[in-house]
Structure P
Amino acid sequence: MTTTSDPITDMTTSSTRAALVLEDGSTFAGRAYGATGSTFGELVFSTGMTGYQETLTDPSYHRQIVVMTAPHVGNTGVNDDDPESGRIWVSGYVVRDPARRVSSWRARRSLDEELAAQGVVGVSGLDTRALTRRLREEGVMRAGIFSGEALFEEGPGGRVRERPVSDLVAQVRSAPQMAGANLAPEVSTRESYVVEPSGEFAGRAPVATVVAVDLGIKAMTPVRLAERGVRVVVVPQSSTIEDVLEVFAQAPEGAPRGVFFSNGPGDPDAAEHEVGLLREVLDRGIPFFGICFGNQILGRALGYGTFKLGYGHRGINQPVLDRTTGKVEVTAHNHGFAVDAPVSDGSGGAVASTAPHAGGRYGRVVVSHVGLNDQVVEGLTCLDLPAFSVQYHPEAAAGPHDAAYLFDRFVGLLTDPGAWPPRLASPGGPVPDGGAVPVAAADETAAVETEEKH
């Protein structure tokens, strides 16, 4: 077995052997962490220095094995306040140096204990720096973690022997690809539930009613809306436009109404139901806000394509330019796909393209947020419809609070639709009052070709 390891292996708390096997045939030796056995998924890395509990319980990580680039993980243990859902969703967990003791008054148990209790197979003590570099150079790929008895088999004469690497690699390669995977139905709530206005708005009439379609929603997201006086009705991924309108029918007469699409796992190209539902929302002029997977669904509903990134954006330290303010935000990300829409006019300025779907019936769209590391689309704003989205996680669980204003922007869209769309900041400063949105017009023919290509 070809292995990549370092002396840190000897410092782990487990003596049970484990191996991480990649579909390209490379293997990394370590020690079992959490549950023992075998597990498979798309191998990705997260650059967050903290917030591992929120990462583990984020449904967007369904069917993924997560590598933590931070070398020391688990020192704050696990508490009962920070989970973003009712369970751990990652398929497997890879760390370099697990904490040998918990050092937080909030902790109720260790991370190792929590992983084991929930049956999450992990590996520790391997060189995560070398592993991350491989993923950056070669792109994310399928992988498997094998530990304990999963590393052995019964040979001739009933004698136990180590499994050949070729067998492990073959098992990894038989695991399903992330491309084409329709995973939102697997993580969505089965029943609707309500998050009432909280904080200073508790007990008061809601400022608006929002239907939040759960594609893998994190618990903090509806809380952020509720803190702003919004009554949030979280509904299953399978909901129809009739279900949405039924919720609205129960809201006070004339009260603002909106629709929200959450983050979630899988390939947006496989999300046909969600795209169809969103087009019903857009056709009715209902205000819309989407994050992460919801951003990709908006892109598809408008007629743009999506594509798989080489290694994605995952972590709480990703820089993004908000073109409506001209400010750079440090944001929390977890996505492996991106929207294929015109980003720039060639000189760095924003470009307004006509949404390709149905001959441009949704009007003009601008890429409102751009990732500064690779110029990937990080947000869309419709100029002729009350709709916008971002690719990252503004609820900041975990992560910085730079993007919290996006929830205020959505509430403003609901309560003052006449002020939409927001103006883009010009390179020389904010646009003067009464000035036009400073974007160049895109080639509409090219926009239509984008839809046909995808």
Structure Q
Amino acid sequence: MKKLVVTALSVVMSVGLLAGCGTNEDSGNATPGNSGGASNGGKAQEIKITVRENTWGARKDNFIEAEKRLNEELKADNVQVKIDWWPGIGDDELILQAQAGKVADIFINSSVDIGWQRDAGLIRDIDWVQTSNVFKSVPESYTNIMKYEGHYYGAIQDMDASPVFISRKALEGLGWTGEQISGLKARVDTGDFTFGDLVNLADEAKKKSLVKMGFAVEDTRFEGWNYAFGNYNYNAEQNKMVLTAKTEDVYGFWSDAVKRGVIAEGIGDVDTDKAAPMFVKGEIFAEFARTEFYQMLREANGMKDDIEGFNNWFNENVVWIPVPSANKGGKPVSYSNPAMIYVGPTVDDAKMTYVQKLIEHVLDPDLQVNHTVISGKLPVTPEAQEDARFKAMEFYKDHAYLIEFTRTRPAQPDYAIYTKSYTLGVDAILTKGQSAEQAFELFKKDAKQNVPADHLIVE
């Protein structure tokens, strides 16, 4: 999972990088007089596009295939695009290289990184996204993800949601019938089944030794638990973090869950890589993770290439639901941390024509599903969700509706500082036995000290 690097931000602030500074060595920018692909003495005009390598899932493979497809399209114009692969690097090094004028034309990073990357001069606007045929049918939530302060800065590359994976065997051990289990998701959707009900089930399953662990979660920041309690910590209109007393309600859940043994002190050490084999063995009642956990379960089962066999296992052993609301009658919640394709500031408008076409081919429906099959992420366009391979994977097909209400981590540059303050409170509950009230006071003090006052709303 991509995290915002605070040290990188401090480098930006101290150096004062401006958008578009420096030059991109050998960037191959198309010149206005030659942007239309005019014949160059019979030899095709070469447009070099530098791309930072990202090999996770099918990302690099999709760029390679997109390059081939684009060049077929450009043959009539006597133009050839050539990808120049640059090594993938971390956020700190991205900024250090930018200081030396070395900024790639295209790279992939998290949606949460828009704000600081823009402020650091690492990316430029790509307002062509608004009129691109690729994105004409995507939900409004996707559109919002790609925008920041009035402009598009990223093209969404893949997506997920955050369902709760529950042990069907444990529910059966608690006496639930097949009909009750099958109807659980609908109860969550209507607000009849609440977060408190889920905590109670986990507590009962653990006390009856049906599982070893009540809840496991991908990390202790887990936004889904905040959202379940109505704690939305970001105001997009003002681009500010929000400190609200509702955080104490979330800490109250943490404190209660620890006391009841639903959550163990070392929960932060059980990441999804560790949790997947534990879940397969029936040791976890409920795993709070993202879409890709389905893929991790497949691999933990040794069924990476056996989709049909894994679907049968999944249906017999797992039931999934959205994160339930803490309030009766409330709406379920979900969060995501989608990847974005970004464009460097040295790409001029003439070259952008080819950069846009390359990115659009990366998002060809079949290539998106190639990435889904390997990575476990959701495709981002309705056209891709019509692919037969996508429809054959029931979990993906059935839970895609979560995207309608899935929220994303904010692109506000102080998000990392804010969440560090938040997790101080969580850690105080987990490791020091502090109360929800004590944790909230610690969080408030730290957030007010470290988040700039003009970037923080205190309710």
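Values quoted throughout were computed directly from the atomic coordinates according to the rules given, and no laboratory measurement underlies them. Remember, predicted model here, so these are calculated numbers, not experimental data. Cβ atoms are built from the backbone, for glycine too; each structure is taken alone.
Observations on the model:
- Label whose coordinates, when mean count of other Cβ atoms within 10 Å over residues 195-202 is calculated, return 15.0 (choices P, Q): P
- Given 3.7 for distance in nm of label points 7 Å out along Cα→Cβ at positions 139 and 219, calculated: source structure among P, Q: P
- Entry that produces -12500 once helix-only ellipticity at 222 nm (-39500 (n - 2.57) for each DSSP H run of 4 or more, over all residues; to 500) is calculated, selected from P, Q: Q
- When FRET efficiency 1/(1 + (r/R0)^6) of positions 43 and 291 (r between Cβ atoms, R0 = 25 Å, to 0.05) is calculated for each of the structures P, Q, the largest result comes from P.
- When distance in nm of label points 7 Å out along Cα→Cβ at positions 163 and 411 is computed for each of P, Q, the one that comes out at 5.2 is P.
- Which entry (P, Q) yields the derived value 13 for relative contact order in percent (Cα under 8 Å, 6 or more apart): P
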